Structure 1
Amino acid sequence: MLSVYEGFFTGGARIVHTDVVLGLAEGGGRHRQRVLSVYAEVRREATRQRMEDDACYRALTGAGVGVTSLGRTFAGAGGGDPAAFSGPELAETARVMAGADVILSLKEQPLALLNQAGLPRRPVVVCLHRSDPENQGAALDDLRAAIADGTVVACVCCAESTRAAYEAAGIPSDLLHVIPNGVDLLRFRPDPARRLAIRSALGIPSTAPVVVFAARYDAMKNVPLFLRAAREWLRREPEGHVLMCGAGMTPGNGALQADVESAFGTEHRPTDRLHLLGIRRDMEAVHAGADVVALTSSWGEAAPLSLIEGMMCGAVPVATDVGDSAAIVNGHGVLTPPDPEAIAQAWTEAVADRPALTPFLTASRERFSRTRMIASYATLLDRVHAGAARSTLPEPH
């Protein structure tokens, strides 16, 4: 199987997809894995992200999964036509595709490459990780075109909200298969030693209430709303601390600093308890050190990985109603309106209710299991592979 990534840059979809590729590789047999990345370097969220530095890339290559790149650099708008590929790029793509029986595309963006004329005909399964197909630029049209010519034979939706959104956008319902996100339950678990270690490293008292916000700096995450809620909460909780981690969540991001100044104004003292941690490789420790895992997104989310990882480490999820957040939070945490005071109050309640909610978080672990997720992917891919073996894909008209 060949898995095609747009690029290696931090984000929940790439973490989940990489875990699927690794899980399938662990299974052996026909699930031999190879990865092609369109971009070798991405500059976004005020962060330069090289493929070789990425945790997902390192995990794949460390497990013996071959990773090839077309070597492109993505630097945002004005960087040339992302759907125009050179002869050498298409030749390299054809070479790696030729050795695959099935193509797994991480989101619909790689279809701009896979739809190019002259490439080997292989069945493509597209993994969809958003609930706003209308905001994906030309990618939705690329998906429709690939379905129309028979290249895309199935779509994996990570959430029910994803399935509903793409069905509403005209994607045939029989192609949409829901496989909810899962995480490694051995890695993401309550751990008193990790909790103490991360707090000690950040200078946070062991008894202090802690809220973690794990997200890239992006408009859909509604960072200004989160910061206004953080201001209200830190006013109410003199011992409280807020951790922000992800691409762009650093003091060097001028846009984030402007958001902090807008939210806190001249109140500099509370920001001493606002920790900008950037990209972390130890999210299991960060979440274990938290009491609350927060999400304030306005759109686009499907099954937010940060909520699941935080919950599995014992943090109480508090989220706005976007994507499948309501279903994830139900019985385990709090759903809030997009209002900073309501969110701050929910954080306080979540900290107080954490001991009572712990049994419910523990009981839900199997529902969010990586093992369950990978087994479901393997079953679907086996079915696609078997179907491809019995037939030949038609040539496009």
Structure 2
Amino acid sequence: MSDTSTPSPTDPAPYDALLLLSFGGPEGPEDVVPFLENVTRGRGIPKERLAEVGKHYFLFGGVSPINGQNRDLLAALRADFADHGLDLPVYWGNRNWAPYLVDTLREISDAGHRRVLVLATSAYAGYSGCRQYRENLADALAALAAEGRPEPVVDKLRHFYNHPGFVEPMIDATLAALAELPDGVREKAQLAFTTHSIPTAMAESSGAPDDPARGTPGGAYVAQHLEVAGLIAAAVTERTGVTGRPWELVYQSRSGAPHIPWLEPDICDHLAARHADGAAAVVMVPIGFVSDHMEVKYDLDTEAVARAAELGLPVARAATVGADPRFAAAVRELVLERAAVERGEPVTRCALGGFGPGHDVCATACCPNPRAPRPAAAQR
């Protein structure tokens, strides 16, 4: 007789659901301004200004690719779980567009789920990429409580920026982008690792107070990106045999007031500077983004590519991780790892680089709200 007291290697207990939590995006021209109203809620921005801000979306028919890519990731996760015997339903909710987070949590609660893991589609520490999602979770749970619905306990999966299932697809994507360049410039091409610019004050306060990356210049947000960039650059050197290839972490998609310092250099400024220095070519590697959403499609594929063409600088852009099977497998591993931790069992926690695996539960002082303290879920 088998020992039924020993949990299966694919036992998700105590969790009974996984929530894919993302930003959301418009799916037609009529959605653009309402979507941007959701994103900028409480800031008093006139509709006319939002329509101007939304011009990037209108260039793509008013459709952000992010929802379609989340559907692909949702399908990949469900397929991977089924293929590996992990019996865990996967739901999807967004912060700023349908399917809205509160509606999905309502569905989860009504289905009887009471312990929910959350995969936020942001790999790094930071207010916008972590704490704000947890604030949104707290708001949605409060709405359920006000309706008299049971509130599931939600836990957020740890940051996955240094998990092999995230890093390895980015290495392969960088190599594929290098292969797109003309033979004459490929070996001398430089790497520009790109991520979303944020206010420098927000960057410096990112991470937990006891996070080893928190004490570095730029806080955990910059340090974690530099860690990933270094891992990819080293792997590219090893696999191509080209040593001394220059690389730099650069930023994109700034949207704040001009008088507030944000992380620099901007990708377009970086391309101009590299051209002035005589660079042969540049590969843009969007390590800050899980999928090819609008900041990638417009800010890199449209704006940065146009700037490079003006300069006469050959460029290529590496793909994001998206629904890569290795990423789906990494999520499964993170789910089972966290389940084992909750059951008090020993577990191997996978991570590349020097920082090691991140914390499972965010501290109250982690990635503080830059405006005012607000309730946040999944914290100690």
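Bear in mind that the values in this text are calculations on the coordinates, not laboratory data. Owing to the predicted nature of the structure, the values given are computational and were not obtained by experimental measurement. Cβ atoms are built from the backbone, for glycine too; each structure is taken alone.
When distance in nm of label points 7 Å out along Cα→Cβ at positions 32 and 216 is calculated for each of 1, 2, the greatest value falls to 2. Could you figure out which one of 1, 2 the value 1.9 for distance in nm of label points 7 Å out along Cα→Cβ at positions 64 and 304 was computed from? Computing distance in nm of label points 7 Å out along Cα→Cβ at positions 64 and 304 on every structure in 1, 2 gives 1.9 only for 2. Matching task: 18.8 is the computed value of mean projected area of the Cα convex hull in nm². Pick the structure from 1, 2. Derived from 1, not from the others.
With Cα extents along the principal axes in Å, for residues 40-159 alone derived from the coordinates and found to be 48, 36, 27, which of 1, 2 does the value describe?
Working: 1: 37, 33, 33; 2: 48, 36, 27.
Of the structures listed, the value fits 2.
Upon calculation of relative contact order in percent (Cα under 8 Å, 6 or more apart) from the atomic coordinates, which of the structures 1, 2 produces 24? Working through the options, I get structure 2.
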